[in-house]
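Enquirer: Before anything else, here is the set of structures, which you'll find just below.
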Structure P
Amino acid sequence: MKSISIIPAPIVFLLLSLGLAACDDAKPGTADHADHADNAAAHTEEIVKGPHGGRLLRDGDFALEVSIFERGVPPEFRLYPTQGGKPIALKDVQVTMGLRRISGLPGGVTDQHTFVAKDDYLWSAAEVYEPHSFTFNVSAIHAGKTHAWQYESPEGEVSIAADMAQAAGLKVAAAGEGMLHQTLSLYGVIQPDPEKMRSVTARFPGPVRSVSVNVGDAVRKGQTLATIESNESLQVYAVAAPIAGTVTARRTNPGESAGSEALFEIADFSSVRAELNVFPRDRGALKPGQAVRIKAADGAATGEGSIGFVAPVGTAMQALVARVVLDNRAAQWTPGQFINAEVTVGSTPAPLVVPLAALQTFRDWDVVFVNEGERYQAQPVTLGRRDGERVEIVSGLKPGAAIVVENSYLVKADIEKSGASHDH
């Protein structure tokens, strides 16, 4: 997804200016899907209906009834021309129609329809695919005179001023090609990195004269941890930290005798290891270098890394271990912390994908909301493969179309609260 515009993130539910209209109920024996009623706030003219349930367009004595019929067939236009209220011979009328749609592409998309006589109406072979939301441009020629009309018929559309969209946290981006990732879910725990742990002992046995650190203290490399008097030389020497890190154990006090046992344990937690449990059946899907996304079981921390090692044999519980080294300079990971992991075990390119956050349901469709200026249109789409973040679009959307990719649910909510969801 290539970003077109990024709008700040506060989620503010606003009353938006709507431009919506629902289809009229079908009349028995006529069109199931008559002409869409215009939004009264934007179009103040009264919508006149014809005897077949369609919108009646008038120019003097000439009239053309435009209806969308979909009973038992894919939606199709059926037009009924009249002169002075009486039917006209269909062969004497030539009609063309352009339907401009909001598509998320510059200039939108215009569908062209031409008509031929069929039964008692003029018919277009081109399907009137959803959504039935467009600007009509209709031209009819009869008796040497041209009649033309232009009007809006919106459905599932909303107008949102730019400042209101910004306040609502809408983000718009262009839909395009992407990768779909196959993942394997694993579970595990954070462990310290043994390569960054040190046990500190005395160089020469003798009584401990002083101890200057406690468990939990951060120390730098070379810092004095304790002083000891050598039994042989009777000289006092310093026991220094071999690495920078945190004191995790202190096993001595002033006055005690230091020998060969460890006096301190120091660990560098700037990096830690995620130890992931792998069932034997999944072992073949894992290999070093695969990308891993780690998330704390409580959701408080997230991170990314790659598999560095997969154990060749299992534990007593039959599980294998896969290891991921994580950067922990921000101290977000704690040894003993339970984690969830998603390992990318495969990737497949897809010609058109959108984020799952862009996907909503409207009526009985899966939709995304395409954007044109301050207008947002519910666009039905056919879905294909998906992963945990993206879904493939098989049809219904053009590459490069501008769509809402964050907070799309706010657009849907405004359509639904308008009560104009256009149920068929």
Structure Q
Amino acid sequence: MIDLHLVRDDSRRVKAALARRGIPPEEVDAIARLDGKHRAALARQETLRAQVKRLSREVGDRRRAGDADGAATLADESRRVGEEEREAAQEVDRLAADLRGLLLVMPNLPAEDAPDGAGPEDNVILRHWWPGWERGTAEPVPGEHQRVPHWDVGGSLGILDMPRGARLAGSMFPLYRGDGARLLRALTSLALSRHADAYEEIRPPTLVLTETMVSTGHLPKFADEAYHIERDDLWAIPTAEVPLTSMHRGEILEEADLPVRLTAVSQCFRREAGAAGRDTRGLLRVHEFEKVELFAYATPAQAGALHADILARAEGLLRVLALPYRVVDLCTGDLGTSSARTFDLEVYAPGSDRWLEVSSVSWFGDYQARRANVRFRPAAGGPPVFVHTLNGSALAWSRVWAALVEWGRQPDGSVRLPDVLSPWFGPEPTIGPR
């Protein structure tokens, strides 16, 4: 969540920053007013508590002095003030809950260098890459045999079975078979091995507590997009970012131990509630998919280099997989709620004829750390400071799988995979008919 002290001390700056995201200044004013009421109620509660303590001491003094009537009168007054203090405490709790509710749905302040814009149409394409780009090779033009959508390729080769997935779990739950399933396993192994030099591998739970979802900003705002197991009050994670962000929830780290770099593979679950009738064929939008995530806790000074490192690792995977892609700098109107700056990686899929987002690499500042209460103790001394969090997909496999199958399709209907996947598919990695 945003820094409440910043709202108090420099509301003009907060309003200007959030205006870039389309947030009207009245919403900031509402937070400031509620904060004022909460602080006033807290001061009143503390005053009443002090009165109760003073009266209790005076009751004891009167009793020791033998003044029973005076002690009784003061005891009645103490009970009356005590009841006021309890009512004041309830008011403090109510206002605190209301204030937290407003803060939990207020988006992060965008980074100063994030491009301005109202929505996806204003995002900035920073660069393109394709195999041979460094040597000046022209951008590849897909052949007709590559303009077949992956759901048809996968069906004909027996490696993607959407009808049986739907039979088991409903629409938009894919079922991979044979070499299709092996391709997912190969991609995960490839990615984890490439990140092992600097990122500790974690295997987090797939189901998490409500507080864990709140820490990343997925709750309460995006509850309709998540799968909730009401009986146990657990949530199926939409990304490994969720449990990784809370690994050190409520802790104070040492600056010498930062940055903390983590990577995890997990199943990811999303309702895609707003996707009805839109890009729902094949693997374009699915309710369950596998993803390798990169995550870091960092000091503010370390955050920029880590953001660049996560982006470079995601790009590096796309390059060894020989997939043409572009890097998109998200404008303020398209940033995720928790993000201050995000770069998306989009792969072109010739059969689907779409640019498919396969990674979002984001810097959150201290927005998530405030929700999760993760701080670090500065080496130079002073009070603990909130860490910065960063994360990125490296990579999300369903759409990468789709793009590999479409780009790799040969005139005879088989699929030639990148050489980097030879350890799993042999010296000339190919998927042929079953």
Structure R
Amino acid sequence: MSDDRFDIPIEREPEGSRPLSKGERYRSLAAVIASAFAASLTFSICMPLLALILERRGTDTVLIGLNTASASAGLLIFTLAAPVIVNRYGTMRTLYLGFVLMIFSIALLPVFDNVWAWFPLRFIMGIGIAIHWVTSETWINTIVEDRIRGRVMGIYVTALAGGYLAGLPVLYFVGSEGYLPFFIICATMATAVFPVVFAHNLAPGIKTTKGFGVLSAIRRAPATMSAALTDGFVLGGLFAFFLIYVQRLGFDEQSAIVMLIVMSLGNVMLQYPIGFLVDLVNRRLLLIVFAVLVALGTIALPFVIDHEILRWVLLFLWGGVMGGIYTCGLALVGQRFKKDELAGANATFIFTYELGTLAGPIIGGFAMSLWNPNGLLAVTISAGVLFALFTTARHVTARGKTLE
């Protein structure tokens, strides 16, 4: 049985007019990771913010879940189109388009303050995030070396988690009422355009292989893509309903936000150590371990939530492990696919992640309506266990083959 630590790394130089030096490579990575931070803030802060607003208005959890999933629907659909867009219009123009769509939709949310108007606006926001997301992840995987891929992906996922964490204090101090939270989000997005503007000459040219699409990528690496599906499902449901879940247990809104901050802090602080681990061990086996830990952490939550120290420790580690699934999965994508396949592979990884994010809030909201409030935890446990079983089966049947 082969081990992914000994796979031959594929060196990927950008398709520009010249290869990048080591310093230019790092500046290029820093720019795109900084822009990813802002994109994460946009999507992640809107999920709990809008959920709190709708919950305060007495909106049914099923409708809240459907409204949350509308952004994921836009993301899901246009993820598949993103490789074609970036191949036709170039890396930088595609990134700018993503920023414009995100800022436009966020700015209009408080103007058209109605749950039904939010469906198309959140759908447009999802389109912008899809375009930006696929382009930025392909950019990173194109120029990073395989020997440090896990650590770079750990830094990238730290930025994504940091975007979410940076938005939570806005909810804590400003609250979920009025225009101010939306204004802060839009201002941050506008500011985040500058890093990629200054690095426009360091962006790689991204090309795609004709005929290489979702089915090809899934057939090549089913365990890797199912990791994205599971992670999206778990995080989608939790980010949409965790604040509501905690409040229904008797905690106030600010206490619930603090818990989410601690969980997000674990996601931020643990990704680089996890990325370092990803570069040292069998990556698919690590995915199995993470899935089991997510399920165990979910089982433990109701038993420790009333014990302050245990609660903080569990939430911190739980958040880090959930983010670690994404970090490890991204490293596997960069390892397994060739340069001209990366746009399609990254799009597939995001597509399956967003398929999970789309299903998570819908199934989570429905589960909470059937079993209030622990239905949310039940579906989270089920997702972790099913993924662990599937990946273990893939690992056993792949003996003698290259790991995914």
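All of the numbers you see were taken from the coordinates with simple rules; none came from a lab. All values reported here derive from a predicted model rather than from experimental measurement. Cβ atoms are built from the backbone, for glycine too; each structure is taken alone.
Enquirer: Taking volume of the Cα convex hull per residue in Å³, for residues 169-256 alone as the quantity of interest, name the structure among P, Q, R where it is greatest.
Expert: P
Enquirer: A value of 27.3 was computed for mean projected area of the Cα convex hull in nm²; which of P, Q, R is the source structure?
Expert: This figure was derived from Q.
Enquirer: To which of P, Q, R does the computed value 1.6 (distance in nm of label points 7 Å out along Cα→Cβ at positions 105 and 353) belong?
Expert: R
Enquirer: Tell me which structure, out of P, Q, R, gives -13500 once helix-only ellipticity at 222 nm (-39500 (n - 2.57) for each DSSP H run of 4 or more, over all residues; to 500) is calculated.
Expert: Q
Enquirer: Ranked by Cα Rg over 2.2 N^0.38 Å, for residues 153-216 alone, which of P, Q, R sits at the highest value?
Expert: Between P, Q, R, the highest calculated value is found for P.
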